[in-house]
Structure 1
Amino acid sequence: MGNGPAPFSDIGKRAKDLLYKDYNFDQKFSLSIPSTTGLGLVATGLKKDQIFVGDINTLYKSGNTIVDVKVDTYSNVTTKITVNDILHGTKAALSFNIPDHKSGKLYVHYVHPHVAIDSSIGLNPSPQLEVSAAIGSKDLCLGAEVGFNTTSASFTKYNAGIAFNRPDFSAALMLADKGQNLKASYIHYVDRPDGLTVAAEITHRFSSFENRFTIGSSQSIDPVTVLKTRFSDDGKAALQVQRAWRPNSLITLSAEYDSTKIFGSSTRLGLGLALKP
């Protein structure tokens, strides 16, 4: 991508990742087995309440082509074939699910020094079209996305946003949910040995004049352990400890306390284990 803008989906992503990424309040396990022959394998299992679901994902790379196949607990097969550099700065992908014969979708991604465009269209009799674009540079970019249902001739979504990125901070403003919500996010990288990072997200809902906010932080306790915290105006506080107990393998503990719950359990706990030999 160089000095060009990131895709529209990356606007506000830095703050969102710090506030929400890897917080898991169930039991999750994943095993990744890379291969020098171009064939990789990832097995994932998730236990939620008394239900256990899982999937096996294989990834094959050959030249400019990537084939990604996933089989889940219910015998559904999801396949995605990606071809890079079809034209300069352009890649395309085709995805489909078995046995759902109407699930086919075509993706096209184009990157230019000052433009990033993503588009997708369903390969069925009533396709849905989605297009997003961002213009500018890696420091300042402006973007928008739309979704259009060709059957009902109606827009399923339209959002717009702007982001300003610097080495020590990133700020973003997003008009989301068909113009119903205005979201502002900010993340700041503090110049400290422990890598302290703080982030905040504020949402204003025009229809109800409601304001919501979430703040969080991340810092290293030691070279292999990261502590994250999160607080929101709805009375919830969350904590996450992630430790690399061996190279490329992570164990993640998550906890959340809901101060508004009078009846029932006000605390949720989760464990995630990711292994990569």
Structure 2
Amino acid sequence: MPLIVMCGFPSSGKSRRTKELKEYFLRCTERKVIVVGDETVGMAKNTAYADSQMEKSLRASLRAEVERTVNKDDVIILDSMNYIKGYRYELFCLIKHAQTPHCLVYCLTSPEISAQWNASRGPEERYAQEILDALVMRFEAPDSRNRWDSPLFTVQHDDSLPFEAISDAIFHRKAPPPNQSTQSQPLSSTNFLHELDKVTQDILTAILNAQKTSVPGDVIAVPAASEKVQTTRSLGMAELRKLRRQFISYSKMHPTEDKGLIANMFVQYLNKSTC
């Protein structure tokens, strides 16, 4: 059902606050609480945040996991830095599509406090100092005037969480209304969505497998399509997943009567989007 997005510097107390929220909701409600975080997707923080492409892949994996787990009954807590404004907007679009409320909990600390807390961690849990400094420098603070950052709850390191206000925001507030880009229209047939999901996933798998032995400029044959994927560069998993989600959203609103056209339509979409 609702999504709680944690936000803050590295080592700013987000996981501690996540634990407090989880304990509160388990104690005061009958809802299941699901925590999605960097550890959930199995990527070490110093490995992920040391490389921009790996960091993009981490964010894409977290978003995909949230998208997979959001439902009508559970509370989802995204325990990550979520420090990029554009990424928080993507999460807002996700909850609009899912028709569920959300809120943002901003763990506000100074860079000095975060550095102290980071230094007190064990070697395996600690951010490398240069990575911590870089992430603090790139941090885009939330602003409650932005609809994707609202409602916003800012807590400093010695504050108590406003549990009742957070609970009210996610349980007693209406979900943001869908717009044309997030509202799915009736499908032309009952198995269209299943076919759309299967065909596009098979094509992504074929592209990723083919790229292991191909070079940019090669054409890639994919299942069920007469047209071929034109590769001008290597396509990463995160980018391909994003393009697939976009194509599926478009196809839901403009379903084709001929399911045999899905593969060629997706190949054409990929070629136009990656040229």
Structure 3
Amino acid sequence: MKFISWNIDSLNAALTSDSARAQLSQSVLDTLASFDADVIALQETKLSAKGPTKKHLELLEMRFPAYNLAWRSSVEPARKGYAGTMFLYKKELAVTVTTPEIGAPSTMDSEGRIITLEFDTFFLTQVYTPNAGDGLKRLVERQIWDDKYREYLLSLDAQKPVIATGDYNVAHFEIDLAHPTNNRNSPGFTDEERNGFTNLLAAGFTDTFRHVHGQVPNVYSWWAQRSKTSKINNSGWRIDYFITSERIANAITKSEMIDSGARQDHTPILLEIDL
């Protein structure tokens, strides 16, 4: 099976705007459609609490006519038009969709951060992990999230193998970002967040990219928009992942980034696995 994950940073902007950035996003969507994946996971959709509009649905149907949708938006008391996730999955697939709450702190369970698809023999779940925030103002809550999320994946793994993907908002090791020394206490590279990801893998999960590629350097999934040269200089971070239950890691045949051209911010990631 073939799975894709992408932090799209506003589905509405990608679908309906005619800005230069939106045109780059639309080009990425066209690229994703060409892969004919079984499932596409999107994070940071930023849709309203009511989800995709009629116009959004029409535009998605034009690009992805073979897919059903499952979406989850941020709802009160969380911020409006914030976070959010969506799955596009092939219409012939028999899945059960759930939108779990994990006992996360503050409004995190209301921010539309997790959707899970249950297949006959495995779970596919996506996450948009909360950012620790400017000044690390959300770091304590983020640590609680990491513990609760790990417990959730373990509850799935006790039933059947798990494939988990999304924007985890953490670069695990120094090799996973271009300038580790300069970012030692930046959101996404604190010891606390890195330890959270270490603990997740230690609980019985595999970072599929490292499983396939080993310690290859200079491969990233995100480049800061605020720096015009971040992607040109490959000054990036690897913060988007496919992870799997350890017991199905040997079924992985491909785990890599998908080229998003000149578009900065996140690039899509791809997993192929023989299930």
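Please treat every number below as a calculation from the coordinates, not as lab data. Remember, predicted model here, so these are calculated numbers, not experimental data. Cβ atoms are built from the backbone, for glycine too; each structure is taken alone.
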Query raised in the report: Can you tell which of 1, 2, 3 yields -1.28 when log10 I(q)/I(0) by the Debye sum over Cα atoms at q = 0.13 Å⁻¹ is derived from it?
Result: 1
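Ranked on distance in nm of label points 7 Å out along Cα→Cβ at positions 151 and 215, which label among 1, 2, 3 comes first with the largest value?
Structure 2 comes out on top.
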Query raised in the report: One of 1, 2, 3 was used to calculate helix-only ellipticity at 222 nm (-39500 (n - 2.57) for each DSSP H run of 4 or more, over all residues; to 500), giving -14500; which?
Result: 2
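Could you figure out which one of 1, 2, 3 the value 5.1 for distance in nm of label points 7 Å out along Cα→Cβ at positions 127 and 263 was computed from?
Values: 1: 5.1; 2: 4.6; 3: 2.5.
The correct label is 1.
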